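Computed from the coordinates by the stated procedures, all read-outs in this text should not be read as laboratory data. These figures come from a predicted structure and were not determined experimentally. Cβ atoms are built from the backbone, for glycine too; each structure is taken alone.
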Structure 1
Amino acid sequence: MRLINLPEPLLEFGNNNTSICPKDGIRRFGPYDIHQQDRPEKVVVGVIGKSDSVDIVLTWLEEGKSIIDAKPSKQPKLFPSFMGFQKQNGFCSQLVYEEEYVRRINNTEFDEVYKVGSEDEVIESAVELYVRKIKWLSENKKPSVILCVVPESFVQHFNPNTALEADEEQSADEAGEGDDDERASNKMEYNFRRMLKARAMKHHIPIQIIRDRINNPSGEMQDKASIAWNLFTALYYKAAGTPWSLIRPPASVVCYAGISFYQSRDRVSMQTSIAQIFNELGKGVILRGEDPIHVKKSDPVPHLTAEQAYRLMNRALAEYRESLHLAPQRLVVHKTSNFTDAEQAGIIEAARESRIDALDMVTIQRGTTFRLFRDQRYPPVRGTLLSFDEKNHLLYSRGSVPYFETYPGMYIPNPLQIRLFRHDVSPELICNEILGLTKMNWNNTQFDRRLPITIECARKVGDILKYLPEGDDSDMELRYSFYM
């Protein structure tokens with residue numbers, strides 16, 4: 001048994017500069033892609049919503065071009081000011097929105113949504129209303145990103161007693177341990193978000209769902225500067241920018257894949273496999289498995305056959321090479337369940353055919369009865385790694401953060417249980433990469449997230465793919481920016 005503290009992984013920003021914190025790095029050095037010709041030097045935003053809601057958000061976007069002061073806090077690094085989204089510094093990009101990119105929904109048109117019947121039908125009607133506006137913008141204006149502004153009255157129609165975030169993406173994406181409870185309490189609202197993202201995909205422009213209360217944050221919401229950091233980072237990424245990158249291993253191309261499963265909306269149909277595969281820049285592709293997954297009555301956990309694992313990973317690697325023009329030398333596969341012998345055999349064969357030199361298969365699970373305690377009143381430091389042996393480890397991806405000088409969480413943190421089924425590099429490197437991948441989330445710039453993007457992405461992707469027809473991927477987008 002061995003206990004160590006892993007160093008906080010560095011991120012890379014403009015001009016090869018590094019920082020452990022996305023906010024600090026962008027403010028001081030600019031985004032990673034600052035000198036790349038295809039980066040978004042301007043982000044053209046389309047806006048859809050009720051007229052008064054649109055006006056609120058446009059006012060807020062205008063304020064976001066200038067400095068937004070930090071809230072009073074004893075942890076200034078946790079809650080820094082926002083430097084403004086402008087060409088001169090920070091993201092070094094310009095936000096563009098003109099009236100011709102705005103599609104206003106009149107009150108009468110929106111009121112018709114509530115008259116169609118059940119809550120499911122209300123959601124369907126509201127989604128179709130927004131999708132019609134998205135279709136028009138995609139065919140006539142082609143903005144970089146479309147903001148779908150949801151009136152607070154619509155959200156409260158489903159959740160009259162729920163405390164709500166101003167930015168729907170942030171609400172779905174907060175660091176912490178209470179996500180599942182929040183998702184259950186906001187069930188109808190989340191169904192609206194999932195369905196809208198799925199139905200909008202066929203128009204090939206990423207969307208950001210935002211609430212019209214963003215200009216007046218209340219006590220249960222994030223402070224104004226934090227909202228700005230998160231929203232503008234998401235917009236920059238969805239406009240095909242690269243805000244930051246993991247530090248690349250020298251002379252090596254590594255790709256990180258996550259394999260997961262999701263049930264159909266009726267929760268009766270067989271589960272389907274999906275693969276998310278990323279490089280160090282956070283660029284990657286999403287794929288859905290071709291075949292249904294047969295779940296054994298004796299084992300409710302879904303698994304792939306050797307042939308299914310081979311085909312899924314083979315397609316993912318081929319799409320990765322085609323989309324990113326990179327041939328990976330090392331493949332890291334993450335899963336939340338154990339790898340069966342058949343799954344290992346299929347993945348090994350796909351890696352062999354792709355001439356991959358090194359292969360790691362890693363199970364990452366949230367549920368564990370083990371806890372570590374410190375003498376002080378704060379929980380273990382993020383990056384604390386307890387190794388039971390070469391294959392079994394506990395990793396605190398949430399915990400006290402020296403950079404923030406506090407533990408920035410509401411709940412007692414639970415460590416991740418890490419199990420290595422195959423590894424060609426050291427366990428410490430694999431766990432340090434997991435820590436780094438927790439930072440590759442562009443809806444939330446607070447870097448101490450619990451799950452790596454390979455695993456966290458799976459929940460969002462599966463929730464949205466439920467609303468696309470099984471067996472028909474013609475409308476499905478491969479880029480993660482359409483799911484976040």
Structure 2
Amino acid sequence: MLGLPKPSKPAADYSPVEELKFQQKLNHFNPADQTTWTQRYFVNRQFYTAGGPAFLMLGGEGEASAAWLAEPTFMMVLAKKYGAMAFQLEHRYYGSSFPTPDLSVEHLAYLTSQQALADAANFRDAMVTKYNLGPNSKWVVFGGSYSGSLAAWFKLKYPHLAVGAVASSAPLHALIDFKDYLRVVRDSLATSSQECDEQVSLAVDHLMYLASTPANWDHILKLFRLCSFFNGYNMNDQANFFQSLAGNFEGIVQYNKDERVSGAQQNITIDTLCDMMTSADTKIAIEKFADVNSLLLNSTSTDCLEFNYDTFIDALRRIDLNNTEAPGARQWTYQTCVEFGYFQSSDARDQPFGSLFPVKFFVKQCQDIFGDKFDEKLLEDGIRRTNLEYGSIYPQLRNVTFPNGSIDPWHALGITESLSEDVTAIYINGTAHCADMYPASVEDLPALTEARVKIDQQVAQWLEV
């Protein structure tokens with residue numbers, strides 16, 4: 001579970017944001033291949049002053065949005081302050097930026113972080129020419145989550161093309177088994193109540209006991225509002241079911257109070273879930289656990305919890321570009337299976353969500369979706385290559401700042417302590433995933449406000465203003 005959902009707060013004015021197209025190279029690493037495709041980008045020239053800088057927000061594993069280039073997102077607050085032209089480049093294979101006619105394994109070979117970085121470099125040079133920015137124009141790159149990683153890696157691979165990068169909540173270390181994710185979820189629940197994860201653990205233990213006996217399966221079906229009959233002997237379905245219930249907590253923890261979720265789950269926080277799990281009523285832990293599941297189903301007007309493994313795999317096997325069941329999911333799963341891993345398994349013993357979705361369950365998904373050759377060996381080789389390519393959490397960088405939130409589980413794979421005077425970490429206590437990027441709020445923690453001040457100071461230093 002990664003991602004950077006668009007801001008939900010209404011912008012002061014979207015009209016200055018233009019949606020445009022750019023002819024991009026298909027393969028940057030084969031000079032003989034001159035194939036091009038149409039990549040989408042957004043630009044806002046509202047605040048630009050002649051000779052000013054350019055800010056480039058890199059797209060990640062989802063659709064780009066004009067919302068990021070409108071006030072009052074933090075990058076646009078800085079763009080207004082420093083007279084910058086602002087761009088957002090949509091990542092290849094996401095949103096409406098498709099280089100190939102389908103998402104077959106053959107065509108997904110062009111979906112790599114290296115190609116995406118080269119896209120950004122090529123785009124940056126083209127925009128200098130198109131908007132007459134001049135050869136000495138100063139560019140700052142921004143990104144959050146996976147696109148935060150890309151921002152840091154852009155500065156690593158193309159240091160001459162940007163004076164600095166703000167890499168928010170950026171995971172830099174690739175690994176297969178990200179079992180620490182659930183440990184951070186546990187710690188984050190404890191910020192609300194020390195009893196919260198204990199109640200979750202009691203509920204999961206009880207559910208595992210019930211799942212072991214066929215006589216209880218109909219009760220599980222009704223209690224957790226499942227879309228189909230529960231068979232505790234089907235290990236794939238069982239793993240998917242328990243992972244889905246853990247996911248109820250993972251999503252709320254990761255995006256806790258970050259000023260971004262519109263409508264559906266805007267007011268559901270860690271406190272909400274923990275208040276439910278620790279309430280002093282007559283319900284036992286498993287019933288409260290089921291109530292959390294119902295709350296999240298209701299919040300998205302979903303009738304039932306779909307946990308069937310074959311249904312899940314079939315959706316991710318679809319190669320058409322218009323997969324509305326799970327937009328972007330096949331592409332991101334492919335990237336995790338060949339480059340990053342990041343599998344949020346239950347392999348850590350000291351977390352409350354049980355042990356029924358081990359890392360092997362995720363490796364199996366890679367093979368079931370993309371083919372037998374996408375095995376653990378291929379994944380290990382890909383992760384080794386990624387860390388070799390980018391330097392893991394010890395990259396040789398200059399002029400990059402890494403904001404991370406203490407509640408965000410992804411901080412465990414990022415840089416939370418400064419590496420040098422010009423590679424700085426901003427660790428924000430009490431905040432979640434990419435919180436610094438969203439519009440400011442009167443409810444922001446002082447640590448978040450202070451973090452934005454520090455980012456502003458870094459940008460000013462890079463721009464020499």
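Structure above, values below:
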{"quantity": "Origin of the value 0.60, where FRET efficiency 1/(1 + (r/R0)^6) of positions 73 and 257 (r between Cβ atoms, R0 = 41 Å, to 0.05) was derived from one of 1, 2", "calculated": "1"}
{"quantity": "Given -12000 for helix-only ellipticity at 222 nm (-39500 (n - 2.57) for each DSSP H run of 4 or more, over all residues; to 500), calculated: source structure among 1, 2", "calculated": "2"}
{"quantity": "Comparison of 1, 2 - label where distance in nm of label points 7 Å out along Cα→Cβ at positions 17 and 369 is highest", "calculated": "1"}
{"quantity": "Highest-scoring label, criterion being distance in nm of label points 7 Å out along Cα→Cβ at positions 81 and 137, among 1, 2", "calculated": "1"}
{"quantity": "Test item: distance in nm of label points 7 Å out along Cα→Cβ at positions 153 and 297 calculated as 3.8, pick one of 1, 2", "calculated": "2"}
